[in-house]
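The structures come next, written out as structure tokens.
Derivation of every value follows stated rules applied to the coordinates shown; laboratory data play no part. None of these values were measured; they are calculated from a predicted model. Cβ atoms are built from the backbone, for glycine too; each structure is taken alone.
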Structure P
């Protein structure tokens, strides 16, 4: 099991990420250790929302 050196919430706050950006980072970072494909699909959902906001 990988132990992350920084809590996701701390990383999100210190980098001023919004909700969608933070969730993309969270799910991409943990997918191998937690929920695999399910986490990748969640990351995709949040990434698609970010793309929509930028369009």
Structure Q
């Protein structure tokens, strides 16, 4: 695998990870996945720096 292929593979993995984080926080994962395809690491920083909603019973 050359450099550009591994770059795109890592970019897709990051988008999937962002979708996972978003769904865990109660957000639509597919939308964050699509946004991550364009903005990548910036979305990761945004999602991980947000405070999680706490569900109170």
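Source structure of the calculated read-out (FRET efficiency 1/(1 + (r/R0)^6) of positions 14 and 38 (r between Cβ atoms, R0 = 25 Å, to 0.05), 1.00) within P, Q: Q. Given a value of -24000 for helix-only ellipticity at 222 nm (-39500 (n - 2.57) for each DSSP H run of 4 or more, over all residues; to 500), point me to the structure among P, Q it was derived from. Matching structure: Q.
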